[in-house]
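Several structures are given next for inspection.
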Structure I
Amino acid sequence: MEFSLFAHMERIDASQSHEQLYEDFIEICQIADTGGMRAIWTGEHHGMDFTIAPNPFLSLVDLAHHTKNVRLGTGTVIAPFWHPIALAGEAAATDLMTKGRLELGIARGAYSYEYERVMPGMDAWEAGQRMRETAPALRKLWQGDYAHSGEFFNFPKTTTTPKPIQSDGPPIWIAARDPNSHEFAVQNDFNVQVTPLWQGMEEIETLMDRFNAAKAQYPEKAPKIMLLHHTYVGKDQDDVDTAIKELSTFYCYFGAWFQNKRPVTQGLIETLSDQDIADNKMMAPENLARDLTVGTAQQVIDRLKRYEDLGYDEFSFWIDSGMSSQRKKDSLNRFINDVMPAFS
């Protein structure tokens, strides 16, 4: 099993400037690069300080100048916000500028807050259908002279300029949850990204079962599957307990953004009270301690061994957490120095 980093700039209040957040983001990514991780993933989000990532291609091109070896992935672009020609072109240009290091993760998106601002009236079903029309067109555009007639897009024959450096274009990964999404990905020879969010081992097993069922339908395909999960490696149990409380607060904010009911001002959602957080029993610390990849180094190794035994090809350390930059760096360093060697 290989390892990667999933990271954004993120904040729940204005105590840190965007400039400082970006410096911290670069430094965290450099730790992943020098530490031997396979890839860095960063995504696309709009109008939300909770996840500051309006165009992952910009971030990845800049990261290419601050890192040496690590692959650079979108985790993920929101396909319905893009025209296929524009997405194919920006991805190809990014592959060129990063000297062939790009991997392209694609999703339908998740936040209705973003849908209603960028694509008013679009629901999750339509977003998924747009993603399924866009993703297969990308390789054809990279090959060139491709004309498209579909439900959402129609255009005469077009060739992406520039061409990507990688011969067949950047590897494509699809964010999948339901069985149909796994089948779509495998059928099209795309890799798969999955995240159980806070739902724990049962969901991790279910997602792998869906992937294996899709592979059984298309035995000639050989896709990879990546597990993305919130991770923290603590120096001792007290440190782990502190991290779990911080992750509980993070997930309470995640839920508030997802529900899209609280007012948002200057990109920041209305502050959750201590009572709001205490009332969210689903995200209680004791539940997250059970269900996230958190613990001391040996505890995390034991969890990762279970994922590896299930057949996951890659584990992505999801570092967004609302913690201080220093706590993130310390945890990531412990992961690289104390956990990853157990899998070398």
Structure II
Amino acid sequence: MTSGNIGSSQAGPQNTPAHLGYRMPAEWVRHEATWLAWPHHEAMWPGRRLDKIRHLYLEIMEALLDGEKVYLLVPPDQKEEILKFIRAAGLATKNLVLHPVLTQDVWIRDYGPIFLKKDSGQKAWCKWRFNAWGLKYKTLLADNEVFREAASIIPYPCFHADLVLEGGAIEVNGEGVCLANEQCLLNENRNPGIYLQTMEHHLKDYLGVSHFVWLKEGIVGDDTNGHIDNLARFVSADTILVAAEDNSSDENYDSLKINWDCLVRSKDRAGKRWNLVPLPMPGRVVEKGQRFPASYANFYVGNKVVLLPVFGHPHDDRAFRILREHFPDRIVLCLSCRHLITGQGAIHCITQQEPA
């Protein structure tokens, strides 16, 4: 693997991914594979929860494997045991590749690679710094090292960006536009002292984008300080599904209204208004007094399916119908995430797409 070992403080503009012709494709562009990390830490998923989350992974992999490869990171000493468990569940493993790589937790969207592609088809990827969402979880800081030396499993050029950034914090339409949230990306617990213009400069260099739309607020219970994949998602180059709370007494109502107003005022690269579609919220998902960041916006788009997190709320069906309308060429599959969300994330957080 070629490694640029490029840090933002030392890279000249001629060496950046954007200058070399790379950009981050939209999620709905055809995939080579989806990357996952197998849940295995009982301390992080206590009691029967670990078993329930593993069965959710079986559902996710079964849905994806018909349309693309799945690259699954597994603890090296558990590889054969996990493969046996997967086969015993009846999954066809032709498109499944197990990589023996130790991880601390499942949130590969945030510590994993962000893949880039040239119009000619050549691929590369970015390695960002991961600091466990602002140093909130010291035991998870080790996941910054998972892809530090990844030549054996990702045979493409790598660009090392000297910047703390999680994959769930950015959303692109594949045509030069990036959605992000100020509360997260400009937070002092990530890159102290960084300004919006500086952040935009880095994202232009490493994602190949040129236009930004900034939101302001995250949702209650989100320990990421407001990842965009809980707030607003592109479903086409000019259409954004926007998390919106109908209940004016809900804690999220005001912040999501602020975000909606930001999008109403914003424009695309051509100066046109966005096609904005409100996506309902699933109400309060609470356990032992703690509210979790449940959002239907945390869906994942595969080659043949769209995986929608649901929470046993009346709005589940409404969210399903909205996703089905905007992805008529894919099957929308509802997956219960009542257990997964207790880890502070849902389906988009545990997946990472690699373009074909």
Problem set entry | Structure with the greatest value (metric FRET efficiency 1/(1 + (r/R0)^6) of positions 121 and 329 (r between Cβ atoms, R0 = 35 Å, to 0.05), set I, II) | II
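For distance in nm of label points 7 Å out along Cα→Cβ at positions 97 and 169, the calculated result is 2.9, so let me know which of I, II that is. Please report the intermediate quantities before stating the final value.
Working: I: 1.9; II: 2.9.
Structure II accounts for this read-out.
Work out the source of -6000 here, i.e. which of I, II gives that when helix-only ellipticity at 222 nm (-39500 (n - 2.57) for each DSSP H run of 4 or more, over all residues; to 500) is computed.
It traces back to II.
One of I, II was used to compute mean count of other Cβ atoms within 10 Å over residues 17-24, and the answer was 20.0. Which one was it?
Values: I: 13.4; II: 20.0.
The structure behind it is II.
Bear in mind that the values in this text are calculations on the coordinates, not laboratory data. For clarity, every value in this text was computed on a predicted model and none was experimentally measured. Cβ atoms are built from the backbone, for glycine too; each structure is taken alone.
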